[in-house]
Structure P
Amino acid sequence: MVVEGCPNKGPAAVVLRRALDEVGLATVRFTTRVVTSQAEAEQLGFLGSPSFLIDGRDPFAEPHHRPAMACRLYRDDAGTSGVPPIRRLRQALKQAVDTAAP
């Protein structure tokens, strides 16, 4: 999910596609939803742009963050970025696959 004009929309799509490919989900498609209002952000639990949902859950949500029509920063050992570290995105995708497996 993104807000209109998000400068990280393209990079977010690239990192998500790469993560999906690297965990064996090359055939999985994804969509990008544009969040247009604070009310919609609150309804969706949208914590900033870009946000990722895996099985309807934001794997990067932190309890102190509130829904917002704003840019989102992701932190890791290397610093901050407008997209999540691919390592953490791969982990979240693998966990979702493992949870869904019978």
Structure Q
Amino acid sequence: MDVQEIIRQQVTGNPVVLYMKGTPQFPQCGFSANAVRILNAVGIKQFFSVDVLANPDIRQGIKDFANWPTIPQLYINGEFVGGSDIMTEMYQSGELQVLAEKKI
């Protein structure tokens, strides 16, 4: 199975997916830590996370998949939401809370 198919299965097979540097317990960059904090703040405590530092193919593949150059990347219900900055803006506006309620 190629990387794009693996990513497609991860994104569509889980209600909330965060591609990040590190793990939710030990983020390896400030942007990933911010993404985890925001998810927790909107009530999403359990989510599927992928440590892109552990797999260089996934690290590049997710950038190609979303045509988005940075990590972290958040997906809810199979849809690309955005990175840390977009998550912050959506959290501040209340839009992310609405999406979080529809995650299942």
With P(r) over Cα pairs in 10 Å bins from 0, in percent computed for every candidate in P, Q, 15, 49, 31, 5, 0 is reproduced by structure P
Calculated from one of P, Q, helix-only ellipticity at 222 nm (-39500 (n - 2.57) for each DSSP H run of 4 or more, over all residues; to 500) reads -11000, and the structure in question is P
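FYI, it's all coordinate maths here, none of it is from the lab. None of these values were measured; they are calculated from a predicted model.
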